[in-house]
Structure I
Amino acid sequence: MSLPKTTDAWVLQSTDKEKGIRGNLKLEKGKALPELGESDVLVQIQAVSLNYRDLVIPLGMYPLPLGLPVVACSDGAGRVLATGKKVTQFEEGDKVVTLFNQGHQHGAITMEALKTGLGGVLDGTLRQYAVFPESGLARAPSNLSPTEAGTLTCAPLTAWNALYGLESKALQPGQVVLTQGTGGVSLAAIQFAKAAGATVIATTSSDEKAKRLEKMGADIVLNYKTDPNWGETAKRLSPGKAGVDIVVEVGGPGTMAQSLKAIKLEGVIAVIGFLGGPKSEDEPSTLASLSAGCIIRGILIGSKAQLNAMNRAIDASNIHPIVDEKVFKFEDAPDAYEYQWEQKNFGKVVIQL
């Protein structure tokens, strides 16, 4: 069978907020694929999932480097169609997932690696076929379908980094993890924490979502609408009222004050994003970490070494990522963006190819 030379792709043309998501995303047909280099892998993309990052980039709200025009999205799972002659990690037919920052192989991220993000600086995954360097892919867990594996690149890896990336403070059995909301990072953090034997305190805004979080294994669920002081509540409900060991902080300035109330002395607040907005009147000062006696750590996804470790854990514990019940077709990609922007989803929004 002859290998594909072109691909259809959704390309982010600009970040003009007035045009909105639909106005900035364009479907390009017959986009040329690069030649397969000796260390490259040709992948047939089978599933792509969306992140909050993918929504804010076309709205001009993303603070990290971009290189427009660029094929959208970072997350993808697929099947290897061909490999270059020097490739040793993969062979034809293997199931693979993409690495978010293609240059982040292990250890601390560098400024150079930060400029290798798929769907931002480098062409991403929202296309039928793609050529990646061998170093930019990882073997997918054997227990997952492509639809499930297509969610791993960003949100679960970020959650894994939040729990295990700071080795001296890596999650231990019996510790307490606090998660916020029902986004992809928080749901993955719940799954990883429970698999590790930790206690999970989760927050959400509705009783319906609370039931789903409890079904996933969350030990305590707090409704932040009815309990705006949920940080103190979480600390009071923790063992010995000492506070939680790790907060997976996705709200940003709007939730940080409560996270500081919840955290244990010498605990870690892993800052993931700013779903609550980039600014807040209640945002604590930088000295708040001193009075709380904690570590505040910003998370920038994770390395290939962490991705491989996470995938092994997913396989060993038979963890299945939470995928929203509504799955979209490739040609309906803008609808998927709007669906997630309107927060209609529970779990990852996936586009199948």
Structure II
Amino acid sequence: MNPLLLGLLAIFLWDGYFFFNYIISLFRNYRIREWEPKVSILIPAYNEGERILGAIKAALAQDYPDFEVIVIDDGSGDGTFEAASSVSDPRLKVYRKEHGGKARALNFGLSKASGEVIVTTDADSYLEEDALRELVRRFYSEEVLAVGGQVRVEGGSFLERAQDAEHLRIVMFRRAKELDDLSVAPGPIAAFRREAFERIGGFVEDVVEDYATTKVLKGFGKVVYAPSARVWTTMPRSLGALWRQRKRWFLGDLKNLGGGFTKDWAFLLLGDVIAFLDVLIPPILILTGLWEFFVLWWFFETFTMFLPTLFEGGRLSNALLFPMIVWFWAAFYLTLHIYGYVRLLLGRL
């Protein structure tokens, strides 16, 4: 067979595997437990004076009977503390500490929390009103130590739409493969048993504290996914800001990678091979006049994004533009990962 078509087949098999497992997951009931423990919502904030009020109001609007909201101003130089303190609600506590980074701010908040379950969100993120309830329901047994929810991206620019489409793709992957074995409980929407922190000494102080904390917790119990718990967050609006954010994340992830085919190194490298094919094959199909295969690729990528968009509440235009979006992300991450691998080989992580 033509090597070009073999590469196209590899893309179809890789994406199709996760897509069909996602479809199967939609008809499979995941385990839940109906209980209502007290919850403490931690919101670390650093120079978020313009957005902190939205995060606080969304947290206080939760459809849940017993919770508190704790804002930790991590030594901000703007009006974050004053803005947060302007909200009058007995469920809200606002503290200020010297700047020490997100993980230390979370651990400070943890020391002030009284909830049996600890939920984290970000100062630029807005929880949907049933997010708390959906997170708590997924603690279906004592072995579940943490739960992660669905992150979505606000904004209408191409870059913001691309990031929302990226997170919808993550939703598809997590429903397909990580419902009961989540790789990371994301900082903008995660829940933890308080007793779990007693085992590990709090949030892990790392540049990617959510991934590092998740990895340590999985040595003691399970971390699962709550697909119906959703948060809307703001993301970089320029390519430079996006590169800096994802570089920090990826270099931090590289320090924490382990083994296993479906996780970590092998999975990462195999994904890079598919990204290389995603970057290379569509332009070559055009240049060689194989338009029927290019149209097939376009239709396939659109279709595999359409159903997650339909079921998870995404934008239809994102699905229609997804072939362009997937090509952008393939090129972006392939470049980022090569950069990271070079830094790793040079011992400069």
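We did not get these values from a lab; they are worked out from the coordinates using the rules stated. Note that the structure is a prediction, hence the values are computed from the model and not measured. Cβ atoms are built from the backbone, for glycine too; each structure is taken alone.
Here Rg and Dmax of the Cα atoms in Å was calculated and came to 20.8, 69; which of the structures I, II was it taken from?
II
Taking mean projected area of the Cα convex hull in nm², for residues 205-252 alone from the coordinates of each of I, II, which one would give 3.7?
Going label by label, the one that fits is I.
Quick check for you: by FRET efficiency 1/(1 + (r/R0)^6) of positions 53 and 269 (r between Cβ atoms, R0 = 35 Å, to 0.05), which of I, II is greatest?
I
State the single structure among I, II that was used to calculate helix-only ellipticity at 222 nm (-39500 (n - 2.57) for each DSSP H run of 4 or more, over all residues; to 500), giving -7500.
It was calculated from structure I.
Using distance in nm of label points 7 Å out along Cα→Cβ at positions 93 and 317 as the calculated read-out, with 3.1 as its value, let me know the right label among I, II.
Source structure: I.
For mean projected area of the Cα convex hull in nm², for residues 77-148 alone, the calculated result is 5.5, so let me know which of I, II that is.
Value 5.5 for mean projected area of the Cα convex hull in nm², for residues 77-148 alone corresponds to I out of I, II.
Using Rg and Dmax of the Cα atoms in Å, for residues 117-228 alone as the calculated read-out, with 16.5, 49 as its value, let me know the right label among I, II.
Source structure: I.
Taking distance in nm of label points 7 Å out along Cα→Cβ at positions 125 and 333 for each of I, II, which is largest?
II
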